[in-house]
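J.: Input: structures, listed below.
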Structure I
Amino acid sequence: MLDTILRNCTLADGRTSIDIGIENGRIVAVEPALAANAAETIDAAGQLLAPPFVDAHFHMDATRSYGLPRVNRSGTLLEGIALWSELKPLLTQEALVERALAYCDWAVAKGLLAIRSHVDVCDPRLLAVEALLEVRKRVAPYLDLQLVAFPQDGLLRSAGALDNLKRALDMGVDVVGGIPHFERTMAEGAESVRILCEIAAQRGLMVDMHCDESDDPLSRHIETLALHSQRLGLQGRVAGSHLTSMHSMDNYYVSKLLPLIEEAGVAAIANPLINITLQGRHDTYPRRRGMTRVPEMLAAGIPVAFGHDCVMDPWYSLGSGDMLEVAHMGLHVAQMTAHDAMRQCFAAVTETPARILGLEGYGIAPGCKADLVLLQAGDPVEAIRLRATRLLVMRRGKVIARSAPAAAALELPGRPATVDWRGD
């Protein structure tokens, strides 16, 4: 007898009437009309069953700090960075842990069970590092939290940042981060990329670098990141996040750049909500969209994930941990409205970031971990359209969150009693 069977599921690849057998926290069967019994049977009623959402780029040390110590009046990236510097001396480990745990509660309720979070290492106290290491330990039973050592104020620009970054890695931070476009010069930015990639190669770690988060078409550190990824044999272990300068580059240069990125095995992480909000601030009209060239990178064979980046922090006052909201914005900004392209946007918040993060046992197949989300939708496109309700969220085969189906009661003569916004 199995522990659990989910019957009559629809899967993202289009299969319908599929049963999922679960035993000891793993999926053991994925087939129609599974001939088995279980201690618990759940009727999915034809709804979409997906692996959990994955956020490839977030800042958990800043989340839910909106208004502390003041509001970002301009709403700009640079004021947000300045505001974070004002807030850092006021941070306490207890408050950081409390806010991060509360955000993880939101994430679980939204079916978001894996997050890669950058954590600032420019504070010599490494207060945020200690706090998020504690959070990682406490949420491990229900959420995978991967941490990136992030020199927010610049590896070379900020005194002691290099030593702090190495200390953070020694403490158990998972990934090497950077921000080359924030260094004093392009040359120092390129040097920081070299240093950080060599540290990652020496330690056998992955790299995820804030890269070219700028409207400046001459900010081309992604080229340097691709160079060192290939030189050091880091293919498949490196991601460039943001890459917004690419939206301002000329097409000829990009035609050279994209094959270099693909050849170097570098992944891209766009952050649609924040990129569209923070970029193009110096423009009048026409105003640039701000997000990197997602369809072009996908066509070139470059893995592209979407990240939430910020929720209620110095850079962004909105957000709730909903990766379908992120996919929804990404779809619109990139004009990815063809049917297959919309499904790629769903993949950009599920299977693609799972590969970038190197998550073991992710997916819906025998042998995978039974981490699953049942959505009030018939397919991935409808899930994005509705930002579908997460009816059930499972971790290792155990239900850890439930939501009532979304519906409204109508009192209209001759019309249905309820609507749920489904297309069927």
Structure II
Amino acid sequence: MGSSEIHKFYKKSREERIALVKEFAELSDEEATLLGTNSVLSFETSDKMIENVVGMQQLPLGIATNFLIDGADCLIPMAVEEPSVVAAASKVAGIARTAGGFTTESDEPIMIGQIALVGVEDFEKAKSTIIGKKAELLEKAKGIDPVLVKFGGGPRDIEVHERQAKSGKIVMVHLLVDVRDAMGANAVNTMVESIASDIEELSGGKSRLRIISNLAVHRKARAKAVFSKEAIEESFKGKDTGKTTEEIIDAIIEVYEVAEADQFRATTHNKGVMNGIDAVAIACGQDWRAIEAGAHSFAAFETKYRPLTKYYKDDAGNLVGEIELPLAVGLVGGAVKTNPLAGVCLKLLKVKTAQELAEKIAAVGLAQNFAAIREIATRGIQAGHMALHGKNIAVMAGAKPEEIEAVSAKMAEEKNIRVNRAKEILEEMRK
């Protein structure tokens, strides 16, 4: 297997990039062609995916390089419109790589199906009765999806909780389901619907909803990386930050601690995490809205809203970053199978299970977050972001493809990245 540490990948032509990716992931000619196709979905296919289709809304698909995850090289497909996201992830992956890259782990793929009951007169009695019939209920739910059971998944447990709503007490019954390599919504929703009438009869209540929860607290993924002092120092070579390496590390930790203390900052801190996670999820045909909802809900789970990452120093004074969040992803069903490019992106990641996909996505989230707070703690977020954003501004000002780089570079040099300035530069160049 080749290395994901590809020197100056961004300077290579499109054809050269695709050729490198094809070799790395052992793509077929057809799969490599998909990467270079601006639209892989026909109208007929997309018209069956959603309703009232009129066209396609596309995002650029980039490849983040340098990732070493659990000892294996990895190219990361990212579908995103925001400048600097792919470049930042690649940069941070290179920094982490010098100390062994990212290490990851994840929980079993357990999802929660909820049945909400109203009108239950005696909660303790209802709970005791439902738990007493747990074996029969699980067996009935198991029969709903024999294929899932065949592959080692299926219903695992039932929990009963009491909640207080404005209208009165609610009994929440949770069906825990191992969904294996699926995201799980269809299987779980079908299972809770199948046992809802039994639950009603056992509790004496009436079910008001039977649906999956996107707060997948039993299905978390974790990633960790050591950013060595030497690698951090090297990453700022030639750039005057006004800080020593030790001061940079302390400043990064302090930026993280601000997010711990302040919800307004924590929200934007976590947005930086999701810049990376969403980009990979979209590229791989995942339900990124469910991932977003689950991540932010988990950030406030049983506590105040907090960062999804944390940073501290190890005994040698190196910076350590960690992330933990629920990641309900799948390799079967949905857009993963409908969109052929999603399958190619999964092949780039070299994942064989949904857990492996979740682990790699978590690593990207950590990398993206570190990229943001590294800039905030040193040069300010605009320095790198706006330099890349300059290309978008140049296009908005009317620059032709051969003019974009020159206009962007001039604005970056002047630290004046505005449409009106881009137009002035274009006028000067064209004279």
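Any read-out appearing in this document is the output of simple, stated calculations on the displayed coordinates, not a laboratory observation. Model, not experiment: these values are computed from the prediction. Cβ atoms are built from the backbone, for glycine too; each structure is taken alone.
J.: Taking 2.7 as the value of distance in nm of label points 7 Å out along Cα→Cβ at positions 176 and 200 derived from one of the structures shown (I, II), identify that structure.
T.: Considering all the candidates, the number was obtained from II.
J.: Then there is this: Computing Kirkwood radius over Cα pairs in Å, for residues 192-231 alone for each of I, II, which one ends up highest?
T.: With respect to Kirkwood radius over Cα pairs in Å, for residues 192-231 alone, the highest-scoring structure among I, II is II.
J.: Moving to a separate point now. On percent of Cα pairs over 37 Å apart, which of the structures labelled I, II is highest?
T.: II
J.: Could I ask something else about it? Supply the structure label, taken from I, II, corresponding to distance in nm of label points 7 Å out along Cα→Cβ at positions 104 and 160 with the calculated value 3.9. Please list the in-between numbers first.
T.: On the way: I: 2.8; II: 3.9.
Label of the originating structure: II.
J.: Another question about this same structure. With log10 I(q)/I(0) by the Debye sum over Cα atoms at q = 0.11, 0.17, 0.21, 0.22 Å⁻¹, for residues 208-335 alone coming out at -0.49, -0.97, -1.22, -1.28, pick the structure among I, II it was computed from.
T.: Numbers: I: -0.36, -0.85, -1.24, -1.33; II: -0.49, -0.97, -1.22, -1.28.
The value was obtained from structure II.
J.: Identify the structure, out of I, II, from whose coordinates helix-only ellipticity at 222 nm (-39500 (n - 2.57) for each DSSP H run of 4 or more, over all residues; to 500) was calculated to give -10000.
T.: Answer for the origin of the read-out: I.
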